[in-house]
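Got some structures for you, see below.
Nothing in this text is a laboratory measurement; each read-out follows from the coordinates by a stated rule. Since we're looking at a predicted model, the values are computed, not measured. Cβ atoms are built from the backbone, for glycine too; each structure is taken alone.
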Structure P
């Protein structure tokens, strides 16, 4: 197996694993989506070979850009964080259903079980 092909298979497994983690709430939705966007980046041009449109993760990531997500939340003042959380929760509500559907699609299409 060529190293490039091996990396592609590893990234597919990571994509499926992350989709499962998002659906099962093992990872917070914003962090899981951020990870999906990074994985999509690592696929580069070969992302089209997946036959799955992953742009929803980029759309979400663009909307939450600048909001405190993950451990950076610890650096925020409590009241300011509460205000940012309201914005974040509204964005999550806007995208949640489509993201969950996309995660199921990733599992259905790419998981070897």
Structure Q
């Protein structure tokens, strides 16, 4: 039982830190924690997978250059249009975000839009 409590404590800490990071973003965005920390099956080598949706310009590499994120974070910056395209195509990442993703911030109202669909 102690191991389970420790893992849950670690998971809560990572979620809290990710939420704090999401609040520091200086632009409107929707931030969703996905991957092993969202599911709860993380391990010592897991990174913090973040789906970052905002009104970006340029390609993904150009977008990443303009985002300051902590070490150990894997950030995927998408526009709302790109994200909805993935949802409509039933892309595994989008479906995972919808199934078990943890919403850290939702300035764009994407969660509300998806609930209407």
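A few notes on this one:
- Source structure (of P, Q) for distance in nm of label points 7 Å out along Cα→Cβ at positions 18 and 58, computed value 2.5: Q
- Source structure (of P, Q) for Cα extents along the principal axes in Å, for residues 42-81 alone, computed value 34, 19, 12: Q
- Relative contact order in percent (Cα under 8 Å, 6 or more apart) - structure with the largest value, from P, Q: P
- Comparison across structures P, Q (criterion: distance in nm of label points 7 Å out along Cα→Cβ at positions 26 and 66) gives the highest value for P.
- Test item: Rg and Dmax of the Cα atoms in Å calculated as 14.4, 48, pick one of P, Q: Q
- Value -14500, calculated as helix-only ellipticity at 222 nm (-39500 (n - 2.57) for each DSSP H run of 4 or more, over all residues; to 500), assigned to which of P, Q: Q
- Source structure (of P, Q) for distance in nm of label points 7 Å out along Cα→Cβ at positions 10 and 90, computed value 4.1: P
- When distance in nm of label points 7 Å out along Cα→Cβ at positions 50 and 74 is computed for each of P, Q, the one that comes out at 3.0 is P.
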